[in-house]
Structures are given as structure tokens and as C-alpha cells.
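Every number in this text was worked out from the coordinates using simple rules, so none of it is lab data. If you're wondering where the values come from, they're calculated on a predicted model, not measured in any experiment.
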Structure P
Amino acid sequence: MLADRVDLYEKGRWAWGQGLVILAAECWRRLRDEARRVGHRVDLMRSLNALGCVEYELGRFHVAQAVWKRAEALVEAEPSCDPRFRVKVLVNLALGACQMGRFDEADAYVRAARDGCQDLEPSWRVHVEHAASAMWITVRRWDEAEKSTRQALELLAGHDGDPRVAHLQTNLGQICLERGDLAGASAYLEAAREVLERCQGDHPNLGSTYGALAWLHYLLGSLDRAVFYGSEALRVLWPNVLTTHKPEVAVVSELFGSIALDIGDRQTALLDLQRASTYFAQAYRWTDWARVNQLLDDLVRQWNSVAGRVDSAAAIHPELRERLCYFTTLLDLLDSIESLYPDIRQQAELTCRYALALGRALQLSPDDLEALGHAAKLHDIGITSLDPEVVRQRDPVGPVARDRMRAHPLFGEKILSLFPLPELSRDAVRHHHERYDGSGFPDGLAGEDIPLLARIIAVAATYVSVGLKRGHTAAMLELSCRRGRHLDPGLVDLFASIHDPVETPVAAAG
């Protein structure tokens, strides 16, 4: 029925807006399957475009591009297709091609989208030029980037509080930084920051704004402000730090590496610059990669020299220096998971997102939310201490292998104890396999004796583990089956209410 298909699409859009990716994906897959069954080409196009966005958000860019290409083929085969939908698909294809380093292909899609919106409302031209601005910045073609950015801003005149305006101002700030216009950069970036900080929660674009502000203050000679804004950028980017936000993380890693060099901390500099080099290469940003590699070459050549740079090292506030080292450590730990077990990394990324959604519904404090986010993303860090063959076995065979696998929360706590992570995070990692009825491990804790953050992670991790394989409905059924036995019943109920468009859950932390 038409009403059912409309409901599926709109519920998927609602879930997407709430960050509930697994529910959105299930709605749109059901819409796709129903559209195929009844032969409704428009709904099939819409569902494919939406599912491409899901794959993109999960960092599966090649899969996203393949899905969008199927949508494009349907668009081109349908003469009566809404031209606005065609523009939407072309812009998505441009963004996907850009993520995969196919910049000529991305340019062609942008040009086609630009041609396709000539007779449409101005908002569609804004959509195209906004995407073009980001693409040109990625390939460091500053004149084209400025032209697209200013065209989009001109069309948005009078919408000063619009987050799109703030993102475009951030782009202009980055362009000014590259040209050495620090005063212009400051004006644009501060204007963008003020708008985005007024948004409810942390707007996703705030990470790139903070990152650009960090570089601005570094160039102005204020290392303390540079570390502050760099840390804030990573805090905002944290939920997607290893998928869609790797280029932004590379920018901050290069900054932190440069600051570490300035304060004489060569070891931290080496770690941060190596990460920046790797992430820039993974994002096909070869000019940035070459610049960072030159810094690495210079660092290696200076490694045995104790004169000069270290003796005249700059200084930053001790708390900010600790913050710099803290985020360097966190990213190194994430890199170790990704290098060994990419699938576990993806699950950890989503577990972090859902754990934070549950934490916000509980109205946890900002410090507790930060500790929760770090613990959720690192809850399986102990697995890196195990034999890979044991980890890859779905159900480890033999008592020794099972005991080793069951010990990974203890290994995780031990690894984290070597670094300045909060005790809340370490406790959550140790106890994320405890069960509400006391049958879990490593300590057999029960009920509310299990730390709250560990109980939250257990719910989120269970949902993600099942949801990625079998979808939202199966994952919610699994939570229901484990409610009160393995999982905190109150948290399961709250998690379910988060996925209900009718409810607006608010609960007291406890």
C-alpha cells in the first residue's frame, strides 16, 4: 500500500535524523523490497539513494557508490523523474567519488548536478555549491573553492543562523588560513563557531570548525588555544572518528604533532604525524600526505640531536599538555584495533554512537558522557592482546581458548591503566561482559553493582552486534530476550523508547 511505503520512508528519515542508523536502514530496505515487489520505480529510487547514505555513514564508500549508481541508472531510465531527485543522487555520487579519490569523476557529477538545478529553487543550487566547496577544498583548489562557497552564501543571504551558512563560513576560514589571511580566517571561523555552538548538542560540522580554529591559534602563536580547540574538535568528531571523519582527524593529528615538536616531545610528535600521514593517504589527500611526510623526515633526521629545538622548546599549560597526550593515546589504541580487526572497529564505532544516545537520554554529565564514549569505543581493546586465531573463532574451542577470550575485559582494563584514562572508562571496559543476573564475567557482579557505563555499553553492544547482521527488529527482540537476565531492564526499556518517534525519553541517571 502507498501509505505503508510513505510511512517506511518517513520513519527512516526520522530515525536518520536521530542518528539511529540501523533502524533507518531497516525501514529503507523494507521500502526497497516492497517497491520492487509492486514495481514502484520512484520509491525504489528513493530507497536506494537513502541506503547509499547509510553505507556512506558506515564508512563503506565503495558500497555506497555502487548503490547510488543503481539509483542513478533508474533516474536516467525514467524521463518523468523529479529533477530534484536527480540532483540529490548526483551530489551524493560526487561526495562518494571524492571520498574514494576519484576527483575528476566527482567534478563531472558536480557539473551535471549544477546543470540539473538551473530551473529549480535556489536551495538546490546551494546544495550543489556546498558540495563543490568541500570537494575543491579537499583537492586544494582554493579559487574554485572560494567561488562555490561564495555562490552558496549569496543564495543563503538572510539565513545567518543556518548551520549551512556556518559550514560555508568554516570553508572560507580554511581558505583564508591557506592564503595567510589570519584576520579573515578569524572572522569567518568565529562567526561559524557562534552559530554552531547555539545548535542543540554538538553539530557535526563543529568538529571541522574547531579544527580550523586550532590551526588559526597555532599560527597566531597561542599553543594553549590550539590544543584546546584541537581537543574539542576530536571530542565532537569522536563518534565517527574512524569512518567519515578521518580527514578531519588527520588535520588535528598534524597539528598535535607540530605542537609536540614545538614543546620538545618528539615521541608524541612521531605518533601524531605518523597517524596524520596514514589518514591523509587513506583519504587520497596526497599533497597533505607529502607535507606531513616531510615533517616526519625532518623529525627522524633530528632524532639523535639534543641541541637546539628541545633546549628552546615552547611550553603549554600542563593540563593541556596532558589533554594532547590523552587524545594521542586514544587514537593510537583505536588504530591498533583497526589494524587487526576492522570489523570490530566498525562495531565499536556504532556501539559508541548508541551508547552516547542512551547516555544522553539518561542526562549524564558532560564528563560522564566523554568517559562513556571513550569506553564504548575501546571496550574490546583487550582483544588485541589475544591470539588472532582465538578472536576469529566465533565460539572458541577448548577451555583454554574460552578462558583467554573471557579474560579480554581484564586485558582491556590493564591496557587502559597504562594511560591517563578516567577510572570510569577503565571500570566500564572491565565490566562490560557482566550480566544483570550475576552470571557474567570477570567478577560476577549483578544488578546495579555493575557500573552504569558498563551496563549502557552492554545494551548498545548487543544491539549493534545483532543489528548489523540481522537488522533493527531482530536486535530489539534480542534485547527483549536478554532484558532482566543479561541486561539492565530499565536501560533496555529506555533504549526501546529512543527508537519510538512518539516518545521523547528523559530519565535520571542512576
Structure Q
Amino acid sequence: MSNQLPTLLDLRARPMPASAHSHRSVFKNIFSLVSGRLFVSLSRLLIYLIIIRLTNAEIFGQYVVVMSIIYIGEWLMDFGFTDIAVRNISQDTNTRSRVLHAFSSIKIVQTLVAYCSAVGAIYLLGFTHLLPAIFIGGVALAFFGAAQVYRVNFRLDMTMYKDMISESSGVLISIILTLIFALNGASVMALVACHTASRIIYFLGNLYFGHGAHKFAFSFKDTTNITTLVYHSAPLGIAGIMVACYDSIIPLVLSKMLSMEAVAAYSVAIRLVYPIVLVTQAINNVFYTLLSNSWASDKNRFVATQQNMVEIICVVACGFFCLVYSGSDFIISIFGESMAESAAILRALSWGILARSMTIAMSSPIIICGGQKKTMWLTLIVVVFSTLLVIYMIPRYGIFGAVGSYLFVEIVITTIPVIFVSLYMADYRLQWLPIIKIYASVGIAVALVSLLTTNGTLLSALLSGLIYIALIYLTGAVSKEKIASIISIIRNRSVTATPQPIE
């Protein structure tokens, strides 16, 4: 095979390998995605650290505002099309070539919409001095969208590690560029340009790894598949945009009602708990294809796979929670004394992110069984309620009003309804005792550490993690038998069809 990057016109689809969904492939993808997402999240946290240490809170706050808008733009570039394309092809592999061609065509329109929306949002918010930064940052959206075409193939072939390697390489380049620019007194525009460079590298990596995986075909003649993708993705996409707006609303409101310093304090704390979200999303993405395959063919296996995924996500999320909550003061101290207020914010937000992990774990069945519209309406309620609550709370209670709003919305308005909707829509039942044991173990671990040691130190974080691990084994929430059961479910999953290559 040539070591040169293939041209866009030379890319072609290959059949899915018969072993694409083997248990080794699944575990390989789980490991690569979890470690990769953790690396990406920690790398972006390092970028935050570099900017805070080498510039000032004002520059950092402006950077957060611009990046918040860009992340909303990236949601616009996804808009649920990736999940729906994977679901549709998994359930009828003969449609692979046609769906991928339709998917590629849609990305052209999405790029224009996302770029114009990002620029318009900055202008309407009154941050006209940040327009040059969003002009540069918006370019990243086009490369992000192009990379997603390959992401669909990687997910179908259970080779998601390729996508992760590409994204990680881009983030690594971004760190180096950010450090160089920050050392030389970079502007917000230069710092945002580092993100654009990372997305270009991401696309080039997927282009290289996806050699032979897909032939780009920009044609709008296949109205059937385009319409199908748009129709089924629209509710999920609208919900995704609202989630992105929900994640960005607090920094934006803080920037308008308080100060850029408040944006910095909140953003550092929320970025520190994001690894929990990214890792659980990575696990969810690996199991999504397996759940889609078993939904129509084997309901019992679907339920068993969902049960195991929820338990895995809970175990991993609670482990991260122990380290973050019990080591909050130590972690925040790395960012300097000016960020000291973020320690209390970090401890509070970690509870909300723990709830978000359960929401992620329970969301896949809703999408797989066609409940995108219910997801859209539920998300709309969450976003509207959250926006009103944040606008009401921040002027009265400052930054902690924002934190309280976040916790209430995550736990009460989001997680609990999603659990009930998932169980009802997909018509399945979970065994809750193992999950309760996991949450009880993490609660006892952080409580004991708070009583026995000075909470917030590196020692307390390590001790909390060790107690948690001991408790989940002692209670039987995790055991050799359960691990063997998970391996068996993955090893014996049913995958029968092989897709046809693109003509």
C-alpha cells in the first residue's frame, strides 16, 4: 500500500470484515476510544492551562466564548446524521454505498449553515471584536464535517481507533501551536487558529486511514436517501444543537451579566469534569453499533448488552468522580491562585456530570427504536428551562447561581426523564441493584475520605479511588463472573450481513 495520501477521487468503500464486530475488535475500540477521549479531553484542559498561565483571564474568557460558538457549529455539522447513518446501514447493509453518498452530499449544505450561524451568533451577541477569530475558527467546521464521512465507515467496520488517532494527532498539534503562540503574546484569533489547524490534521488523518473506505460523491439526485437521512436525523439534530446551546449558555450568560473572569472560573471547572462525559460517550459509541444490530434480531441480547453498557459507564464515571471530587483543591491549584474559586465549583459540578453519564448511557435505545422526536421535545424543555433558570439565578447568586441551575437541570430535568423515556420507548427493563451498588460505593468512598483526611488533596483523591475500587468488588457490583458475562455477550453477538462495496 502506498504511503502517500490518497486523493478524494480514489477513495472507495470496502466490505465490512467478517470479524469486524468480534469481541477483540470491540475491546480494542473501547480501549482506544476511552484512552483517546481521555487524551483529547486532558489535552484541551492543558490548552486551557497554557492560555490561563501565559495570557490572562480576559483573553481566556474571550477564547472560551468563541470556542463555545464553534462547538455549537460542530454540533450543526453532525446534526445526528452520523448516528442515523450508522443505524440505517447496520440494519440494512445493502444500502451502505447509497447512504454514504447521500451523507457526503448533505455535508456541503451543513458546512455553509454552520459557518454562517457561527459568524451570525458572535455578531448578534455583540462581540464584534471577536469576528476575526470566528472567521478563522469557522474554517475548522468544513474539515470536521469532511472527517465525519470517514467516521461513519470506521464505526461500521468497528475500527473507530483510526478516527481517534486522527483526532488525537490534531489535538497534539494544537497544543504545540497554542504554546508557541501564547509564549509570544498571542491574540484570541491566533489561539482559535490553533483549533482550526487541529481539525485540518484530523481530516487528513482520516483521509489517510480511510484509504479505500469511501468515494466522495457530491450528488443531490438521490433524493430518497437524502430525504430519509434528513427526516430521521432532524429531531436528533435539533436535540443535539439544543444540548450544545445548553452547554454554552452559562459561559455566554456569565460573559454578559458578570465578567470574563467569571467565565474563566466556571469554564476551568466544567472542563475538568468533561473527561467523564467524553469517556462515557466513547463507550456508548462502541456499544451503539452492537445495540443497533441486536435491536431487531435478538431482543434478549439487546437488553443484556444495554445492561452491561450501563454498568460499565457507571463504574468508569464513578471512578473519575472519586478522583475529581476528592482531589479538587489539588487539581485547581495547577491553574494558579487566581482560579482558587473554581475548586468549590468543581466539586459541585462533578455531581451533575455524574448524572450526565447516566443520561448518555440511557439515550442509545431511544434513538435506535426511533424515538428521536421525543428526544427533541425533551431537550427543548431542558434548554428553555435551563436558559430561564440561569438568567434568573446568575444576577441574584452570581457564579454559584449558575452552578445550582446546572445541577438542578442535569439531575431533575434531564436524567430522570431520559431514564423513563428510554425504558418505555424501547420496552426493556434494567436490573437496578448492581447500579445502586456502584453509586452507593462512590458515595461512601468520598464521604469516608472527607471524614478521614483533608479533602481536596492528591492523597485524598488516590485514597478515595482505592476505597471505591474495594467497595465495588466487596458489594459484588463488579466481579470476575460479571466481567466474563460481558465478554460472552460481546463475543456471541449476532452479526450476519456483509455490505456491498461502492461501485
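Odds and ends about this structure:
- Structure (P, Q) behind the derived value 35, 27, 19 of Cα extents along the principal axes in Å, for residues 87-166 alone: P
- Read-out Cα extents along the principal axes in Å, computed value 75, 66, 42, structure in P, Q: P
- Origin of the derived value 9 (relative contact order in percent (Cα under 8 Å, 6 or more apart); candidates P, Q): P
- Which of P, Q yields -23500 [helix-only ellipticity at 222 nm (-39500 (n - 2.57) for each DSSP H run of 4 or more, over all residues; to 500), calculated]: P
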